[in-house]
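Q: What follows is a set of structures to go through.
Where a number appears in this text, it was derived from the coordinates with a stated rule and is not lab data. Keep in mind that what you see is a predicted model, and the values were worked out from it rather than measured. Cβ atoms are built from the backbone, for glycine too; each structure is taken alone.
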Structure 1
Amino acid sequence: MIGFHLKKIFTDFSVDIGFSDPSRGGEREGRGHLTVLFGPSGTGKSLTLNMLSGIITPDDGYIWLNGDELFNREKGINVPMRKRKIGFVFQEYSLFPHFTVAENIVYGINSKADPKKKLGELLELFRLNGKEEKYPRELSGGQKQRVAIARAIASDPKLLLLDEPLSALDERIREKLQQDLLKLKSFLRIPVIYVTHNLQEAFTLADHIIVVNDGSIVESGEKEMIFLNPRKRLTAKFLGVKNIFPCTVAETSENYFICDFDGIKVKTNPDSRFNEGDKAFLCIKPPDIRLIINDKQVDNIFEVTVSHVIPLEKTQRIFLKFPRTRFNLIMDLEKLACEKWKIELGDKVKVSMRKDRIFLAE
């Protein structure tokens, strides 16, 4: 279990980030729990890992791990990096070039463990059997990173830090390593903190997500909550939500809200955070906009004009203009549907915004 609150101030940037292991005392306690620090580059994610590991000393705050204080500014505690029992894997592979695979892994093995037995377990776990005598220069990028992760956990750390370990790899290798990390998560019984700005990676690996921007936490929570119903506008933006409209909660009831953006009335599910007259952001993802062909009785039907079409890999991204407003609505529609219904620039079409897929953000 880990908890920390770390502050670091630079001339033009500062970090103020706190976290308490959500598995503590819960159903996940005693199992590997992976927390993702997610957000754009340059927002303090890697700096946070460097402070946790002891590479960089915070200006203020604390770190505790399994009941032991590793850092406490007020108490004058600052456990040296080598004594923190923290495994760290960097984006760069950081292997000893003159060591073989086996020698790189054995270097990290705890002196109390049986080196031969431990090495065998790690070679098996990371699919490195047959590579023991190879040098880093003879390995692929994915193999190098598997060796780096194996070495990091060989010392039986109490915490594992992973700083964008897959970002330098191509998509095919990255997907394989994600499967390795999922297997590793069930194998380990320690917390893992993982830095990425890759949306798919975060969704695949995370149990808990901390969204970071400009050195502070925007929002944090269980993966499903963050991805399906983010509570902050910045989180929605980082998660790729394209339709984000400033609105006013015009009407509230037990079963629904009516929200107004630029004169457009939209029915949404109720949200206890907001009252009538409050300002909010109305959010909906492009795949949750539906093309209406027949006169179906559904909520939030609007007549809009096709203003722009961008081809994507599997869909067409269609920009729709509301009449007499400054807003565009973005819809993703399957290419076959576009061809079937002959969607072209300038067409007037009817679309619906699904009430159960709309969410309000602060």
Structure 2
Amino acid sequence: MVKKIKRDKAIFKILAIFSVSALLLSACSSKADDTAATGDAGGTAASKVYTPLATAPCDLSGKSITFLSVLKGHPTLRLWQQGFLDQANALGFKSATIVSPDEPDWTKAVTLGEGVLATGTDGLVLGFVDPVEKDLIAKFAAKKIPVVIGHVQAKPEDYPGVIAYAAFDPKAWGSAAADAIGEKIGGKGTVAVTEGGFNPVEDAVASSFTAQMNAKYPDVKVLKPAEEGFDVPKAIAKAVAIAIANPDLVGAVGTTGGSPVTWAGASDQIGKPIWAIGPDATRPNLDAVRDGKILAVAAQPGYEEHQMAVDLVANAICGNAPAQFANDLPTPIIFADGLAPYYAVVDAIDARVAKQ
């Protein structure tokens, strides 16, 4: 039986990686709710990126595991939570608890983490991480509680006490998006690059996209990155302005979770297709691909990262140290013919949220 508590917090940095395109469901209270996980809702989707442990490395029926992050109601965070809950359920943990404030407040997250430390847990998964958590992480490590970071690349010296991370390589998906868009537009025309906010993760996607497009499709003009922000109507208006200023615009890459909706909206308003790619595999973004409004979604492996994070924690609880600190998963580019397994994940999320 898998349990979950809610509480999430963050700062601008996390908003820059997620999309506020869907801060639509964060109206949960901070009480605990009991919600069963759904099994591996990812199915085929997850297997393309990561094959989770099918059985526990030891008996975990008396063990508990906790997920700590911010922005509990954000669709991207719910995707991560689903991977965490499904894999914890699959491995037979006594309980899996989501601890997170609804708002982007890391200070609240630390306070909640102190509460977890006081009440006890056998393992901790950090959905994203912030420097303000360093002292908290050290306290967990001092109690020999394994801590794994999800979604964010880090170095061992960045967060002493963390035993590993499970994340994605932003440069890899930027390059893959350039290949897909360049082929779709026949190697000609202008493409835009938009970011939610300028930060190392989004900048890495943007720079790798530009470099690959320049190298493979030299006749394509790549515009300099523009900031779309996180307000959906304003982001669409900015994208429309880019399209109007560049009449030969035929493609775009957006590096934040709201970018698919941004470019789908812009395409609707100007009345012509803009072959865009952006993250993540949330329902509005999948719908935009299904409806032919954008080319594809970059399925940043948030679900699979947190399956892997659970596996790393489980192995550590069972006395098996991680094979390596860095664990980078691929980010598939998902076209209309590959959406079904990703819809299975968001269907499971919706069912879980409906029970709250």
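Q: Can you spot which of 1, 2 the value 0.95 was calculated from, given it is FRET efficiency 1/(1 + (r/R0)^6) of positions 284 and 308 (r between Cβ atoms, R0 = 30 Å, to 0.05)?
A: The read-out was computed on structure 1.
Q: Separate question: With semi-axes √(5λ) of the Cα gyration tensor in Å, for residues 204-323 alone derived from the coordinates and found to be 26, 22, 14, which of 1, 2 does the value describe?
A: So the calculation was done on 1.
Q: FRET efficiency 1/(1 + (r/R0)^6) of positions 92 and 220 (r between Cβ atoms, R0 = 30 Å, to 0.05) was computed and gave 0.05; which structure, 1, 2, did it come from?
A: It was calculated from structure 2.
Q: Out of 1, 2, choose the structure whose coordinates give log10 I(q)/I(0) by the Debye sum over Cα atoms at q = 0.07, 0.08, 0.13, 0.15 Å⁻¹ equal to -0.41, -0.53, -1.05, -1.22 when calculated.
A: The structure behind it is 1.
Q: Computing relative contact order in percent (Cα under 8 Å, 6 or more apart) gives 16 for which of 1, 2?
A: Computed on structure 1.
Q: Taking -13000 as the value of helix-only ellipticity at 222 nm (-39500 (n - 2.57) for each DSSP H run of 4 or more, over all residues; to 500) derived from one of the structures shown (1, 2), identify that structure.
A: Going through each structure in turn, the value belongs to 2.
Q: Suppose volume of the Cα convex hull per residue in Å³, for residues 68-267 alone works out to 130; of 1, 2, which structure was it derived from?
A: 2
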